[in-house]
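In C-alpha cells below, several structures.
Throughout, read-outs are computed from the coordinates displayed, never taken from laboratory work. As the structure is a computational prediction, the values presented were derived from the model and not from experiment. Cβ atoms are built from the backbone, for glycine too; each structure is taken alone.
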Structure 1
Amino acid sequence: MRLIAAFLKLVRLPNLLFIALAQLLFQFCIYHPLYKGTIPENDLLHFLLLMFASMFIAAAGYIINDYFDINIDEVNKPERMVVDRHIHRRWAIAWHFMLSTTGVILTVLALPFAHKWYLILANAGCVVLLWFYSTNFKKGLLFGNFVISLLTAWTILIIFFSKLSLADATGSNGVAHAPFFRISFLYAGFAFIISLIREAVKDLEDIPGDQKYGCRTLPIVWGVNAAKLYSIIWIIILLGLLIVLQFYVMQFRWWGLIVYSLVLVVAPLIHILMQLSKPLNTAQYHRLSNWTKFVMLTGILSMAFFYFYL
C-alpha cells in the first residue's frame with residue numbers, strides 16, 4: 001500500500017484528475033450541448049481514449065521531471081520526494097516510458113490516422129517536450145514556463161481539434177462552429193495565462209534549490225522584483241480580459257456565471273495580485289501557488305454553466 005501511495009504521489013494523482021475533470025466538462029457541458037443530435041456514434045469511446053492518453057502522458061511527464069530533479073528537490077521540497085526514497089530511479093524511468101508509450105498508443109486508437117495524424121504527432125511531441133523540459137528547458141529563462149503553459153492549454157485544444165479541424169472552424173462552415181471555436185480558445189487561453197502565472201510563482205518559491213544547482217529562472221536572472229512584476233503584469237492582463245468578458249456575457253443575462261466568475265475567479269486573482277506586492281517568504285509563495293491552482297480549478301469548473309446556457 002505504501003508503494004502504491006508513493007506511486008500516486010509521484011504521478012500527481014490530483015493533477016491527473018484535474019485534467020480528466022477539465023476534459024469531461026468540456027466534452028459534456030460544451031461540446032454535447034452545442035452539437036446535440038449530430039454527435040458521431042463512437043465519439044464517447046474516442047473521447048475517453050484521448051482523456052486517458054492525456055492523463056498517461058502527463059503522469060509520465062511528472063515522473064521524468066522528478067527523476068531529473070532529485071538534487072533540486074532535496075533542497076526545495078525534501079518531504080515530498082518519492083524517486084530514490086520510495087521508488088528506485090530505474091523503476092521511475094521504466095514507468096515513464098511505459099506511460100508515455102501507452103499515451104501515444106491510446107491517441108492512435110482514438111483518432112483516424114488519415115485525417116488526424118497531426119494530432120497523433122502533437123501528442124507524441126508532448127512526450128518529447130516534457131522530456132526536454134525536465135532536462136533543459138525548466139532550468140532556462142522563461143522558455144520552460146511557456147512550454148508548460150502551452151501543454152496545459154493543449155489539454156483543452158486536443159479535444160477541440162479531435163472534433164473539428166481549424167479549417168472546419170474558419171472555413172465556409174465557420175459560422176456554424178463559431179461558438180465552439182470561441183469557447184474552446186477562451187478556456188485554452190485562460191489555462192495558458194493562469195499556468196504562466198503559477199509557473200512564475202513556483203520559480204519564486206523554488207529559488208534556493210534552483211540557485212544551488214545553476215538554474216537560470218526568472219527570479220535568479222532578473223531578480224525577485226522583476227519576477228513579481230512579470231507575474232503581476234500577467235494577472236492584470238487576465239483580469240482585464242475576464243472583466244471585459246463579464247460585460248460581454250451580460251447581454252445574454254447569464255447572471256449565475258457572472259457572479260460565480262467575479263467571486264471565485266476574479267476576486268482570488270485580485271488577492272494574488274495584492275499579495276505579490278508584499279515581501280514574501282518561501283512558505284508564502286507556496287500558498288500563492290496553491291491560490292493559482294484554486295483559480296485554475298474554479299475557472300475550469302465554470303464550464304458547467306454552459307450545460308444550462310447553451
Structure 2
Amino acid sequence: MHLEHRYITDLITEQAVQQLEQLAAGEQPFYLSVHYTAPHSPWDAASHPEEVRERYRDCAFESTPDLPVHPNQTTSSPVGDTPEKRREYLTGYYAAITAMDAGIGRILHALKEAGEADNTLVVFTADNGVCMGHHGVWGKGNATFPQNMYEQSVKIPCILRGPGVPAGVTAEGLYSHCDLYPTLLEYAGIRDVPQNPGMAGRSFAALLQGEGEDATRDHVLIFEEYGAVRMVRGKKYKYVHRYPFGPCELYHLPSDPDEQHNLIDDPSCADIVTKMQRQLYEGFAAATVGCNDGLLYPVSGKGQRRKLDGSPAGTFWTDPGLRK
C-alpha cells in the first residue's frame with residue numbers, strides 16, 4: 001500500500017475529480033458522494049497549509065464567542081482554553097473550510113468541463129454542526145458529557161443546485177438528513193423502492209421543483225449518535241430528552257436563540273413539554289428497530305461500544321422510559 005503524506009483535503013478532491021471524469025465519460029447516470037474530513041479537528045497549525053492559514057493571520061474572530069470553557073466539556077476535542085490556543089484552533093478551523101471550499105470549486109469545475117453541470121443535482125451538506133467556543137463548548141455533540149444538543153451542534157448547512165431547482169430560494173421549514181434519501185429518489189424519478197412505513201424522512205422534492213414547502217410539517221426529530229440523547233425541534237420550541245434520568249431541556253428559540261433559559265420546570269410550559277415528549281416518543285417508536293435502538297446503550301461519548309459501566313454490548317438500561 002502506498003501512503004501519501006499530503007493534505008487530505010487535496011487528496012480527497014483529486015480522487016473525486018478522477019472518479020467524476022470516469023463516471024461522466026460513461027453512458028449511465030451516476031452518483032458520486034464526496035466526504036471531506038474538514039473542518040473536523042485537528043485544527044493545530046501543523047495540520048493545515050500555511051498559505052491558507054495565512055489568510056487569517058490578522059483575523060480578530062469577533063463573530064465567534066470567546067467564553068469560559070463549559071463545565072461539561074470533555075477531552076474529545078481540542079479545547080481553546082487560552083488565547084493562544086483559541087487563535088490557533090480558530091485559524092485552523094477556518095483554514096480547513098477555506099481549503100475545502102477551494103476543493104469543491106475544483107469538483108464543480110470538473111463537472112462543468114465534463115458537460116454535466118446543467119444535468120446534475122449537486123447537494124452540499126454536513127453530518128453535524130460544531131461549537132468553536134459557542135456556549136463555551138469546543139467540538140460537536142459529544143464534546144460534552146452529557147452530550148449537548150445546542151443549535152450549533154445540530155444545525156447543518158444544506159445547499160442544492162440542479163435542473164429545475166429555483167435559484168436564490170431559502171427554505172424556511174424544518175428538514176433533516178433523513179429527508180435526503182426519499183428526496184433524491186423522487187427527484188431522480190426512482191419509484192421502484194421498498195417502502196418502509198416507519199421511515200423517518202419525508203421527501204421535499206416538490207420544493208426542488210419549485211412547488212413550495214410542505215406547510216404541514218411542524219417538527220423534526222434529532223438523535224445524538226454517541227449516546228441516549230434525543231431532541232424534537234419545532235418552529236418555536238426545542239425539547240431535549242436525556243435517557244434515562246435527564247437533565248432535560250426546553251428552549252423558546254425566538255426569544256432565546258442562545259439557549260440560555262431552560263424552561264423545562266416552568267409550569268406555564270407543562271403542556272408544551274407533554275406535547276413534545278409525545279412527538280419524540282411516537283416518532284422514534286415508529287422508526288426504531290429493536291436492539292438497534294441507541295437509547296438502550298449507555299455510552300461515554302466515544303461510540304456505543306464504550307459503555308459507562310464497562311458492560312458488554314447488549315446490556316440495556318433498566319428503565320428507558322420518558323421522564324423529566
Structure 3
Amino acid sequence: MPKSKVIITCAITGAVHTPTMSDALPFTQEEIATQAIQAYEAGAAILHLHARRESDGFPSIEPKDFSRFLPRIKQATNAVVNISTGGSLHASITQRLAPATTFSPEMCSLNMGSINFSFHPLANRYQSFKFDWEEEYIRSSDMNIFRNTFADIAEVAKTIGGTEHSVKFEHECYDVGHLYNLRFCMDQGLFKPPVFLQFVLGILGGIGADLDNLIFLKRTADRLFGDNYHWSVLGAGNAQMKLAPVAAQLGGNVRVGLEDSLFLDRGKLAASNADQVLKVRRILEEQGYQIATPDDAREMLGLKGGDQVAF
C-alpha cells in the first residue's frame with residue numbers, strides 16, 4: 001500500500017445539480033456553510049466550493065454570494081478551501097475568476113481544456129421543478145461548450161497563481177488530452193511541480209467512468225509528470241464510490257460530494273455531503289489507509305496556509 005495518506009476532497013454543491021433533484025443539495029448560505037463544516041468534521045481535508053443564488057439556488061459566480069459562507073467555514077474549520085474557477089458555462093474566464101481574486105483561497109479548481117459539457121438527459125427524470133429556471137437550464141446544456149482555452153488557462157495561472165495570491169490548482173482533467181495540455185502549460189512556465197491532478201470521469205462530453213480509462217489516465221500522467229504530481233479521482237454519478245477505493249489502491253486521493261453525485265447507494269439519495277465523506281472514509285480505513293488532515297494536505301500539495309487567505 002502507498003505510504004502517503006489519502007486526501008478526501010468534498011465538493012459541496014457545484015453548478016450542475018438543481019434543487020429539484022435532491023432536498024439535500026445545499027444552496028442557501030446557511031446550508032452551504034453547515035454542510036461544508038459537517039463534511040470537514042466527517043474527514044474531508046479539502047472543501048471544493050461553488051456559490052448559489054440565495055433565493056432559488058441558481059449557480060452564482062458573484063463574490064457576494066461566496067462572502068455569505070466563506071468566513072463561517074474559515075472560523076469553524078481548519079479545512080483547505082478550494083474555490084471553483086468554473087461555475088458558469090456562459091461567463092468569461094475573467095468573470096469566473098472574480099471569487100478567487102476577491103478571496104485569495106489556498107486552492108482553486110482549473111479545467112485543463114474545453115469540452116462539450118452536458119447534463120440534458122437529467123431533465124427527463126422529473127415531472128415538475130421547484131424553480132422556474134431549472135428545466136431550461138438542464139435541457140439547454142446540450143448546446144454548451146465549456147470553454148477553457150490555452151489563453152483562458154494562462155489568464156488564470158498569471159492572475160492567481162503568481163506571488164500576489166499564490167493559489168495552487170486542482171487541475172481538472174476530463175479527458176486524456178487535458179493531461180497533455182497541462183504538460184504543455186508547465187513547459188511554458190505557467191505551473192510548477194508538483195501539480196495536483198483531478199481525473200474527472202463520467203461527465204457527458206468527457207472520458208467515461210471505466211476502470212480501464214482510470215488506469216490509462218494514471219499511466220499517461222506517469223509518463224508526462226514522473227514523480228512530480230499528486231492526483232485524485234472524481235467519479236460522476238454512480239461511479240463515485242466505485243472508483244474512489246481503486247484510486248487509493250493506485251496511490252491516489254479521492255473526491256466525493258453532492259456536486260458529483262446525489263446518491264449514497266444505488267437508488268438512495270445521500271442525506272448530506274457528510275454522508276458521502278463518512279462512507280468513503282469507512283471504505284478507505286477498512287482497507288488500511290490513513291485519512292489526511294488538512295495540514296497533511298497542505299504539506300503534500302505545497303499550499304500557502306489558511307492564514308494567507310482573504311476571508
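Here are the numbers for this structure:
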{"item": "Structure (1, 2, 3) behind the derived value 19.1 of Kirkwood radius over Cα pairs in Å", "result": "3"}
{"item": "Structure from which 86 was derived, volume of the Cα convex hull per residue in Å³, for residues 115-154 alone, options 1, 2, 3", "result": "2"}
{"item": "Structure (1, 2, 3) behind the derived value 0.95 of FRET efficiency 1/(1 + (r/R0)^6) of positions 179 and 275 (r between Cβ atoms, R0 = 35 Å, to 0.05)", "result": "2"}
{"item": "Relative contact order in percent (Cα under 8 Å, 6 or more apart) from the coordinates reads 13; which among 1, 2, 3", "result": "2"}
{"item": "helix-only ellipticity at 222 nm (-39500 (n - 2.57) for each DSSP H run of 4 or more, over all residues; to 500) from the coordinates reads -8500; which among 1, 2, 3", "result": "2"}
